[in-house]
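Input: structures, listed below.
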Structure P
């Protein structure tokens, strides 16, 4: 039985949770949930819920699954912890596409085990609909015990000194545009240096070119010294040009140049994602790559809007953003520059082999493969990769030091594979 197996693991030296117990009936279960909910703050680790499982292994197996849900196990989630704090200010966060997202600056307060001092407010309409004002005492929680969220103000505690938030007409001297058809305002001029830095961060990030060693601080120094301005400039760097960077000597400079050179070969999906086209994320980039197969066909796709709209999940707005980007000569020029500097964009590879079919999530550190390589293999051989574990997840690929996704997968009965097991599934 499951409980006895846990006790055996404990005897063998494995760490198991001490709060588990056998429940005989629904009344005992209700009391257990009430007691654990009340006592959750006293545990030495964070709890977000309780896993309830049939103990008898034969009955558990006989119950089978419904869709992808094991019938013999379920997760009870605790209600989110609510706390009050002061809304000190409402500021704007600038994204790489020029989007301006309001966020709350909060008096630091502990929620669900961590200290929270800011929370996204999503868009100005949400600020208005919740009637949030600077100076309010507000109720906050962590959505899913993860993401800080402002629920509402406590109107009764208002003093009359609170200030209504108004969207500014300018941000850092640049005009702000509010489109009535969009919830999020944007700045008119995308040449702002801060946006350029964000775009370059996106370009070198793991889901894109995955240039290891080229982090935020180094990018910032390269921009300040005038060594780079566009993504193409990254591939023009020489070791000697890096010596003026903080703590850079020959070895570190050579290592970074090696990393840049190693990143030059990239799949079509990741290349499309790296360009930071509005509304086109990782999955959409892969879908586009799968449809057009190679770089040249994709580059010309702005001439055939119907082809773009025929891709599942791509609507009119994304089609227009893609057409606008591809029809811009400077963007096509960037692609030409990248290719001339040795960037090789691999065509989308289709395979009749669907050995990795299903929904996959990755966690932990892989040794043999980078995450991008693992994702490429999964999509190439029939699978899809998502970022969160759910009852719809088929497989969790777990490397060293897996995070909370591992525990969630265990609770949901998701099949967990080690890197070696994953490797053995790959076609030879």
Structure Q
């Protein structure tokens, strides 16, 4: 899979029209509610959408606001020292319909709160700046979740729906009420050079969740949150199957993360399918799980063509985990006979120190996860039972400690073609080695 959608973006693209949020009466004192100022500024800038687009400049200050909508051909620019603060009044976060691929709010039946920064059916939208900050002030929402006093599902910090040409870069995102960055039903999404943080005990504060989205690039990010650093999704049970939009062509690279959950997760909502995910140059530390695929009978869908390489783990409880019976269903209408198909998963060049368990690889009885390939994996493991496998099938080479019996058959020479992308990767590396040797020879 190519990574053309990871081309470096020029965050300072010229917009011929620009306004500052203070021109619309905003006050950056951290107390004045500026929702109307943001709404009015963006409404005004909409008149320039067909004239090259526009830029909304947010200067240094603390800009308290409720939820607001973006528009196409817009750059939202947060200058150095600029902080957008989410209101702590739930009435400033409107109630909207659930996503059609979920059928209900993710936490509660019915509707859900809209994200702080929201957009629908957009083209060419940029959220960037000079390392400004967007702070969801999520502690109020976390307490309501813990106390079971929520009336609706919590809001995300940023959610863009049915949009294309999305760039999010050079910003810090703090304390999301729920998932932090959620592109859903989107194409051509770039998330670059962002920092995402929330307390490690904050509930469901995922970092970046591409959901039924394609051609997504996530690179050069630092994420420390209470839930999955990256979670790739595509809808929930019968609703995701009916909506039928997969997540595919996703590149993740140069990522550092810490979490009480998983570093890179696929699922558990994956009923529309997930395929062609490539991740490389990854570091996870002080985390519960490094890489995880989670699904369940009733999900349907598929996860296939996954290639994850060059991963460093430190102080991680479980390096690799498959969970075939994750559970959690939107309602009683799901079909327990709708089994997911998990296949062609390759993990390569993974090194770990102070790992409790190398792998918990649990498929589904009668629905094996197949063509799982482990290559060049070395883990310093504390457990006397480093691998626990059931209902999986695959191959391995150069794995320490030795993997479970279900995966111990060697990849080479007979099973290379059954391991997704591994043969292609070897050809690329070997070609590079030959070129290096040739140039070294010429230089002597």
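Read-outs throughout are calculated quantities, based only on the coordinates presented, and are distinct from any laboratory measurement. Everything numeric here is computed off the predicted structure, so don't read it as measured data. Cβ atoms are built from the backbone, for glycine too; each structure is taken alone.
Work out which structure the value 5.3 belongs to, where distance in nm of label points 7 Å out along Cα→Cβ at positions 50 and 98 was derived from one of P, Q. Only structure P yields this read-out.
Here helix-only ellipticity at 222 nm (-39500 (n - 2.57) for each DSSP H run of 4 or more, over all residues; to 500) was derived from just one of the structures P, Q, and that gives -3500; the source is Q.
The value 0.45 for FRET efficiency 1/(1 + (r/R0)^6) of positions 90 and 162 (r between Cβ atoms, R0 = 25 Å, to 0.05) was derived from one model only; which of P, Q is it?
Numbers: P: 1.00; Q: 0.45.
Value 0.45 for FRET efficiency 1/(1 + (r/R0)^6) of positions 90 and 162 (r between Cβ atoms, R0 = 25 Å, to 0.05) corresponds to Q out of P, Q.
Once volume of the Cα convex hull per residue in Å³ is computed for every structure in P, Q, the highest value turns out to be that of P.
Assign the value 0.99, calculated as Rg/Rh (Cα atoms, Kirkwood Rh), for residues 170-353 alone, to the correct structure from P, Q. Could the numbers behind the result be given before it?
Working: P: 0.99; Q: 0.95.
Clearly, the read-out refers to P.
Among candidates P, Q, the computation of distance in nm of label points 7 Å out along Cα→Cβ at positions 178 and 362 that gave 2.7 used structure Q.
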